[in-house]
Each structure stands twice: as C-alpha cells, then as structure tokens.
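Following this line, the structures themselves.
All of the numbers you see were taken from the coordinates with simple rules; none came from a lab. The shown structure was predicted, so the numbers you read here are calculated from the model rather than taken from an experiment. Cβ atoms are built from the backbone, for glycine too; each structure is taken alone.
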Structure 1
Amino acid sequence: MNVDDVRDRVIELRATIDAVERAWTHHVAVVGVTKGFASDAIDAAVAAGCDAIGENYAQELIDKRATVERLRPEVQFIGQLQRNKVRQLAGLVDMWCSLDRASVIDEVAKRATGARVMVQVDTTDDPAKGGCSVDDVAALVDRATERGLRVEGLLTVGPTDGDSESARSGFRAVRALVDHLGLTECSMGMSGDIEVAVAEGSTQVRVGTALFGRRPPRPAPT
C-alpha cells in the first residue's frame, strides 16, 4: 500500500472536514478503518497521520496483533461484539465503540477493567448494523459507568443507501444525546456521509475505502 497516496487522501479528507459549515469548533478525528485490508494498511494509516485505526472483526484484529504491538496506534473496535471474543481482544483494543447491550458491557468490564468505551446507537432500524435503541442509551451508559468503564461517547452508523441526507436526523439525535448525557465523543460519519455528520457535530469520522481503496473480498469461511 502506497503511504504517500494514503497521506494525500488524509489531507484531502481533513480539508473536506474543515470546509463544512458547522456550529462546532472541536477537532474532528480521522479513524482509518483498516478492516478487510492487510496489516500494511495499519502502517499506512499511522504514517499518514490518522488519529486511530478501526477494526470490525475480532479474528482479523487478532491476526494483526504483531503490527498493532509494533506500531501502537489507538485501536478502536467498531464492529458488532461477541462476548466470547472480548477476552482475546482485551489486550489489543484501546476503545470499545460498539457496546449495545448489558451482557457485552458486563463482559468488557470483567475483561478490560476501566476501559474506554462508547455505546452504539441504532438510528436506522437495521439490525445488521447493531446498536441499541435511543430509549436504551441512558440506561446502558449508567450500567457501563457503574461497572467502572469510562464512557466517552456514542457511536452510530447512518444509512448506507447512498443518500447522505437521510442520515441527518439520526446524527442530530445522537449529538443531542451526547450533550444531554454530558459525554465527549460523538462518532458518526463514514465515506458517504462525512459532510452531514460533521455539520451535525461529529467528533470523529470513520473512513476506510476513501483512504485505502477498494477492499478485497473477504475469504469464504472454512
């Protein structure tokens, strides 16, 4: 993977973010989503100045352990989380971003005491994306806090139908929840809806193909 190409794309992305009209002055972090790419994508993300990397699949992140331990980027786990994978991931993940039910919160609290976390919110009614309902957010934040986890914010995934405007109401609702609950981070916005997310108050965007190119197909399970 060509580091100079990735660096140029990060610069372009930051320029896009800076050009968005918004009422917010906070820094918007760029999370390079390296899922589906070989370990050299992590090298490229770090060299290009991404603020963190994001991984979705537990086994894939475990397979990249050597690269993660060599480079020590901030690693965010942004995929749907299975309880039985938490123990294996505990030494690799810096921010657990997809907590959406009590059982997963309890497992992370058990295996990664005091960890930094986010609660994932469902704003699309798409079960494939994960996330809890808006009505359940406050209770899950309280549960995580009571169990000693550091709840830094909320994460949501917008619609992936190509219409970025359709994400706006959900993003606005999540930003309002972040403010109401006194949290800091509001992780929303991917390659197709970055401008809308930033305009609505995102503090970090999660970008993969726009930085690293098309992902190779995932191998079929054996």
Structure 2
Amino acid sequence: MEIGKDRMPILVLKDVRKIYRESATPVEAIRGLSLEIEKGEFLALMGPSGCGKSTLLHLCGAMDRATAGEIWLEDRRLGDLSDQEMTLLRRRRVGFVFQFFNLLPTLNVVENIALPLLLDGSPDREARRAAEGLAHSLDLGRHLRRYPAQLSGGEMQRVALARAIIHKPALVIADEPTGSLDSENGSRILELFQRLNRESGLTILLATHSVETAAAANRILRMRDGRLC
C-alpha cells in the first residue's frame, strides 16, 4: 500500500460500501466512505442511531466484509484475506470494547483479561501473569478472582478494556463504551482511553452519539446516512 512518501496510516478505507441484501429491499449501510487513521490517533466517530457507525466499526475491525471498495489494516488489504486469515488478524491486531462489556460470566477477571493471549496459544502462566499486571495498572488488583456478576459496571468496562489491549493490538475499536455507564464511571473510562493513547500510543477508533464522549478524542468525524459529513 502506497499512501504517501513519509507516512503510512494504520487504517485506510477507499470508497467503501456495505449493502445488506437479507430482505427484499437491499439496505446500503455504508455509501462510498473513505477514511484514513494515523498510528497513535484517537478518533471519535459521531452520529445518530442507524447512521452506520457500528457497521463501519465491524468493517474496520475485520468482523465483516465490505461489499465494495478497499480496507487496509496496517499493510494488509482485508478483501484479500480468507476467513481464517481474517480471524487471525482480528484476534492478533484488533481489540474490541463494547457497550455491554461482553465478558464471559464463567471466567474471573484475570481469565477474561488473559483470554486473547490464551486463544493465540500463549502459555497459561505467562498469560495470567500479563493479565494480572495489566489489571493492577487499571486499578483492578482487588478484583482479580471475582466474576463479572460481582463487579460494578465501571469495573466490568475496565476489565473489557484490559482484555482489548492485553495482546498489544494495532487498533482498538470501541462501540459506545460509556453507553451503559453513569457519568462518573463513563468519565473514568474515557480518562483511561486518553492515558493509554497518550502514554502507549494506542490507536483508538471510538463510536458514540454523545458530544461529551467524543470530546475525549483528538479528532472527531461526524456520520450520517452511511457517509461522513
């Protein structure tokens, strides 16, 4: 991929379209959208419900395939990858934070955080050690053996954030990460995103309908009807 002489965006979309054909009337969720995100950028994507934000995140995170156009993550064009290659890329190079946490209820805090490393074949002891260290850095040290049902919403989202970054991904995708939290816990999660972006150079793509949440990012783009506006 040749984007420019001196720079290489970590994520590039070129005239991307996504059409859902499950019903009698096809739905065009993404309409010819182009976007570049630099390494180390914290970008917020704003827009009302139904504008295509979540669809766009799924495409960027290799969770779904575009109908047309090109998507590059680092130096790989997603359209060229097999389903297995997409799965491996998603597992190793992308971290996800969702509105409703998506923690596994039968795993404790350490096990939930360590899961991406274990799925990728890391030894159990090594994965747990890394998970415990990260948990302590996110003020979860008192909760290592607790299960999701024993945690507050803010604590669960910190566990989800730790799980998203434990494998040092190229890109973290966050879909309404404060949507299920009160204002205090939401602010704390956003401060963690900012700290990780500032101190570790973490690249973050965050979708939200909230002006307050978007203000935590370094750049804000607005979306409507499947397009950037």
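Here are some notes:
- Structure (1, 2) behind the derived value 1.7 of distance in nm of label points 7 Å out along Cα→Cβ at positions 95 and 159: 2
- Source structure (of 1, 2) for mean count of other Cβ atoms within 10 Å over residues 47-54, computed value 17.4: 2
- Structure responsible for 0.45, with FRET efficiency 1/(1 + (r/R0)^6) of positions 103 and 191 (r between Cβ atoms, R0 = 30 Å, to 0.05) calculated and labels 1, 2 on offer: 1
- Structure from which 17.0 was derived, mean count of other Cβ atoms within 10 Å over residues 71-78, options 1, 2: 2
- With FRET efficiency 1/(1 + (r/R0)^6) of positions 31 and 199 (r between Cβ atoms, R0 = 41 Å, to 0.05) derived as 0.65, matching label from 1, 2: 2
- Source structure of the calculated read-out (Cα Rg over 2.2 N^0.38 Å, 1.01) within 1, 2: 2.
- Value 21, calculated as relative contact order in percent (Cα under 8 Å, 6 or more apart), assigned to which of 1, 2: 1
- FRET efficiency 1/(1 + (r/R0)^6) of positions 63 and 175 (r between Cβ atoms, R0 = 25 Å, to 0.05) - structure with the largest value, from 1, 2: 2
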